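None of the figures in this text is laboratory data; all of them are computed from the coordinates on show. Computed from a predicted model, the values in this text were never measured in an experiment. Cβ atoms are built from the backbone, for glycine too; each structure is taken alone.
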Structure I
Amino acid sequence: MKLIYIHQHFVTNEGTSGTRSYDVSRYLVQMGWQVTMVCGLHDQSSLPRMPFWRLWRTHWIDGIKVVACNAFYSNKLGVPKRIWCFLKFAMVALLVTLKERGANLIFATSTPLTVGIPGRIGAALKGIPYIFEVRDLWPEDLLDAGRLKPGLQYKIWEWLELFSYKKAKKILLVSRGFHNRLLERGFDPMRLETVVLGGDSALYSDLHPNVEFFEKRGLGGKILCVYTGAHGDANGLDQLLDVAEKLRDRPDIAIVLLGEGKMKETLRQQAADRKLTNFHLIDPVPKTQLPGILAACHIGLMILKQIKRPRWVTPNKIFDYMFTGIPSIVNFAGTTADMVTADGAGYASKPGDAADLAAKIREWADNPAKRKAIGDKAREVGFHRYDRKMIAKRMAELFSEAARR
């Protein structure tokens, strides 16, 4: 069986962002699938840049044929450049898709929604089935987060959302909240399937805490409360400045942000202005180094900008925390908070309440046995329910069923 897998933001373990598409692809290859990954370039991936005149370049990575389109994306780009990057990738990815021979199925995973263009059109022209995966409910999420206003641009994104969904044999959702929301909107439940992001157990099976990483940065011996991932508008990381303010009296506790994004320098300046010595910004590391670094931490932080309704998303980092065996605190209502509570993997703090989040950090800082017990439970649940080997197997079943039909 041959699969064309379209993911603009594809990253391997040598990169510094989510690796779910890479993990699923290599496990599919191990199951006997042929996988062609059609992706873009990203400042957090390890794929090399190419000359402006070149449209794409082919790499072979762990048995995956990776065709990188020359469309460069960064979280630091402004809106016009991001939109151009999305459109350029869609056009080049369509050419690559049409050029690829012998495929049985096309699978496109968002965001951005523009991956639906090469996915749906490519499948129609090649006469093969198409599956679309939803990682964020664009444009609804953008509107609710204040990143998009009602009007023409919203209607264009809304049209593109329906275009991407309409001819898909299956619509995969990475969160139960997304699934429930599409049911509310009247989608056929037979077309919907939730397959979570999960984590790669192989990366976390043999953990060695990298204490030296933090000792070199003057954080040795502290209770480390870590946030990993993007530092963008939607992440609302300014809330952690308020948490750090509430914990001024606890020099043994450090708030650590590990990642990159356009808000990073603003956060650095605000922390300096407020003279916060317990707030630390660290550059991202390759995924291969992350398990050891997380294993040296004590509390995982799940932070997003507050909106008027519950959040349906379940970010990658929650699974990284679980597989590492550190408990999580979620500061936004919705699917992630419900999952962490139900799994016994952490706490849900009052949404947007810095005092409540700080109080929960204090509780775990002062009760290491309780903190460890919850972390151990989180790790057990992660390996039992959210392993990407199991996820890849389930996706292979769905892909095979769609291809047969």
Structure II
Amino acid sequence: MSRFDTLKAEVIDCDLCTRCGTCIGICPTGTISYKDGEIADTGRNCIQCGMCMAVCPGKSFPMDQWAQKLFHEAYDTEKLFGVYQGIWNACAGDEGVRNRGGSGGVVTQLLVDLLERNVIEGAVTLQCSKKAPYVFEPCIADSREQILASAQSKYMIVPVNQVIRELKESGKRVAYVGLPCQIQGMRKAMEKNPWLEKQIVVLISLFCGFNMEEAATDYLIAKSGMKKEEIKTLSYRYKKGAQTGFYLRTKVGKEFFVSKHGYTFLNLLFSPKRCWKCYDYSGEFADIAVGDAWEKGQGFSRVIVRTQRGREIFEQAVDRGVICAEPGDEAAIKKTQNKVVSYKKRQIGIRAERMRHFPDYGVVFAPCSASMRRKGRVLYAMLAFWGHPVGKHLIRFLPFRCLVKISAKWKGREVVHREGKQTV
């Protein structure tokens, strides 16, 4: 039995695979690949080194051990946002960079600044494939233009960490941008491979409530009435007036737009089961974590600085004026993102009780109130129903515009907008 067989039996077949791609990138023989949305065996000889299981964050990620390793303190399940040295509301100092970003352009600005100061030689990001504007692939962006082209979040599962193989071949010092599960996989890979630890200068995580299958994008394209071959531009966080959202433009100029909160309902339909088991919303094991500062209106990012390395990089950017920042706090995150924070952090134990296979996080989840448990059960029931083939079939008959309005209104109750602010 090959080690890939073990990976398949204990991780993939148990809905524990995050599809982060770490196993692909670290495999010395190229035994593992990504095909048709799944981690797959290429058929090449497995040497049974066991590295794929060793670096996989899907089955286990002992948070207490990693908190001790990175922050020299025990993991506290009462802390909703992990260990950090500071929280900031920030935006890119360069207006052009800021406008290219999904919120405040902070990640893009940091990457550009590090590259131009030769702190890094490239940045691991996602770019549009040359094949089609609705296909994304990891890359090592080594120019300002490439970094700008890769700006904004992509709400689609992509095995970013398969880029490890390319990193080893290039030998470049890089900044890495990924989701919490991808950060966890990269931390494990760095621990097992000292050369990787030397090449990755900083790990930047994006906040993540859910990721979505490629079918979510196909659904939106279908509702636009456009054909895939007609599409010239696709963006999940296109800025339109006071909103950001999913945007399509055809080669002849036809446009389609749905606000970010208007398509949030797709999380119930197209999030994979492994996302339901995730206990990390705010990238707790990155050097720097970045999300949306919704209460500030369009054009601002929330930045959580966690490690000394992350603090030095962020503060240098602020001191140089390339990042504009003001102190923030947990209260604003709880106010504007309370539903998803409660789901991922407070209600995690409910799903652990109900799901057959669950990751080992090495901690005992904090208990939640009776009211929170009821809400958690309802949400889990909704996920289970709409994630089932029957639910996915039913959604085809529900009016799209109605779903968008309900979704936007539901999310809008939580998000506090203060539009018109341009500086911090």
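Assuming -0.96, -1.25 is log10 I(q)/I(0) by the Debye sum over Cα atoms at q = 0.16, 0.18 Å⁻¹, for residues 192-367 alone as calculated from a single structure, say which of I, II it is.
Value -0.96, -1.25 for log10 I(q)/I(0) by the Debye sum over Cα atoms at q = 0.16, 0.18 Å⁻¹, for residues 192-367 alone corresponds to I out of I, II.
Comparing structures I, II by mean count of other Cβ atoms within 10 Å over residues 264-271, which one has the largest value?
II
Taking 14.0 as the value of mean count of other Cβ atoms within 10 Å over residues 40-47 derived from one of the structures shown (I, II), identify that structure.
II
Out of I, II, choose the structure whose coordinates give helix-only ellipticity at 222 nm (-39500 (n - 2.57) for each DSSP H run of 4 or more, over all residues; to 500) equal to -10500 when calculated.
Structure of origin is II.
Matching task: 15 is the computed value of relative contact order in percent (Cα under 8 Å, 6 or more apart). Pick the structure from I, II.
Working: I: 15; II: 21.
Corresponding structure: I.
Tell me which of I, II gives 1.8 when you compute distance in nm of label points 7 Å out along Cα→Cβ at positions 24 and 216.
It was calculated from structure II.
Of the structures I, II, report the one carrying the highest value of distance in nm of label points 7 Å out along Cα→Cβ at positions 16 and 56. Let's see the in-between values first.
On the way: I: 2.8; II: 0.7.
Sorting by distance in nm of label points 7 Å out along Cα→Cβ at positions 16 and 56 in descending order puts I first.
Rank structures I, II by mean count of other Cβ atoms within 10 Å over residues 304-311 and report only the one at the top, that is, the highest.
Top value of mean count of other Cβ atoms within 10 Å over residues 304-311 goes to structure II.
With FRET efficiency 1/(1 + (r/R0)^6) of positions 200 and 224 (r between Cβ atoms, R0 = 25 Å, to 0.05) derived from the coordinates and found to be 0.05, which of I, II does the value describe?
This value belongs to structure II.
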